[in-house]
1. For mean count of other Cβ atoms within 10 Å over residues 53-60, the calculated result is 19.5, so let me know which of 1, 2, 3 that is.
2. Of the structures labelled 1, 2, 3, one was used to calculate distance in nm of label points 7 Å out along Cα→Cβ at positions 69 and 101, giving 5.4. Name it.
3. One of 1, 2, 3 was used to compute distance in nm of label points 7 Å out along Cα→Cβ at positions 21 and 77, and the result was 2.1. Which label is that?
4. Here Cα extents along the principal axes in Å has been calculated and equals 40, 28, 28, so which of 1, 2, 3 was it run on?
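Every read-out reported here was derived from the displayed coordinates using simple, explicitly stated rules and does not represent laboratory data. Fair warning: this is a prediction, and the values are worked out from it, not measured in the lab. Cβ atoms are built from the backbone, for glycine too; each structure is taken alone.
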Structure 1
Amino acid sequence: MSADALSATFAALADPTRRAILARLATGEATVSELAEPFAMSLPAVTKHLKVLQRAGLVSQGRRAQWRPCRLEARPLQDAADWVGQYRRFWDERLDRLEDYLRTLNALEPPHDDTP
């Protein structure tokens with residue numbers, strides 16, 4: 001995935017309304033009207049959010065007669081998860097080293113006699 005595509009994905013995910021739209025589309029296709037139902041905003045405002053999601057490749061819109069269903073396109077999400085995963089490995093390795101260090105310290109510490 002190119003840096004520009006990754007930037008577009010993260011920019012699209014930055015908005016809570018767009019994340020809610022993606023969560024709804026994860027359950028199946030929906031029309032713009034169906035997607036707009038839970039929000040206190042106009043259809044044109046929801047359409048603007050959908051355009052951002054479409055430009056990021058996260059949503060596609062089909063055509064079935066008069067119905068234009070929107071659907072989730074998960075590939076950019078996988079690419080973003082892969083990118084974030086690189087940093088997860090970094091932190092996992094750091095935490096593993098910290099755990100090893102703490103075990104070493106515990107092994108060097110003399111036993112405590114807690115008897116009165």
Structure 2
Amino acid sequence: MSDNHKAILEKANAAITQGDYEGFLAFCTEDTTWNFVGDMTLSGKQAVREWMAVTYKEPPRFEVHRLIAEGDFLSAIGEITLKDDTGKATRSAYCDVWRFSDGKLAELQAFVVEAGPVS
């Protein structure tokens with residue numbers, strides 16, 4: 001199961017980097033919950049869709065360093081680069097802990113720390 005969860009997240013992330021946000025959302029449960037620890041919580045696919053529309057001015061770039069799976073959980077450790085409204089790219093380190101339900105992304109606990117501008 002853990003290899004399957006890794007493959008699902010890799011496909012979902014590939015969709016995001018191609019700007020296919022609906023393709024990513026197809027890998028999520030309808031009631032998916034995203035908790036950005038210390039910041040905000042998104043409840044449901046529509047909330048995630050709206051957040052992506054605002055946050056991903058253009059598709060983000062991911063660099064996944066490690067995937068660790070156990071049971072229904074998968075942790076992804078890496079870096080993400082996003083551009084802001086002015087086009088300035090900012091890199092953040094992250095650890096995402098996903099819970100799967102019936103083969104879909106059901107819950108996210110995201111620990112994100114800004115690492116600074118990209119040179």
Structure 3
Amino acid sequence: MFKIDSFVLYVEDIEISNKFYTETFECEGLVLSPTFVSFPLGTSVTIELKQLAQVSPSANTTGGGTELSLMVEGSKTLRNLYEQWEKKGVKFLQIPTELVFGLTFVAIDPDGHRIRVFTQNK
């Protein structure tokens with residue numbers, strides 16, 4: 001069976017996106033080429049940024065069609081993270097909101113990719 005290794009986000013400007021994820025996630029991406037950067041998340045999944053103009057075969061995909069979903073432990077952690085990201089100038093589509101599955105907020109990156117942070121109801 002397959003094991004999910006990574007999620008690739010196509011970006012317009014690799015330098016702007018690399019800076020955004022480095023500052024927002026507070027970790028350095030591994031630059032694998034001038035058009036490709038990798039950010040490890042957890043123990044087995046990475047977020048990859050690929051310069052859209054260099055995708056082969058070419059793609060017309062833009063941001064916002066998918067959503068990264070990141071779970072955190074507890075509402076206090078979620079609210080603290082929201083406040084930290086807000087101070088960094090991250091833009092949001094949704095402020096911390098209680099939904100049927102738990103507390104959540106949605107941020108967007110420079111290309112419009114959605115980043116949902118949530119806690120699960122227990």
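1. On the way: 1: 19.5; 2: 12.6; 3: 9.6.
Answer for the origin of the read-out: 1.
2. Working: 1: 5.4; 2: 2.0; 3: 0.3.
The correct label is 1.
3. Numbers: 1: 1.5; 2: 3.0; 3: 2.1.
Comparing all candidates, it corresponds to 3.
4. Details: 1: 81, 39, 21; 2: 40, 28, 28; 3: 42, 39, 26.
That value comes from structure 2.
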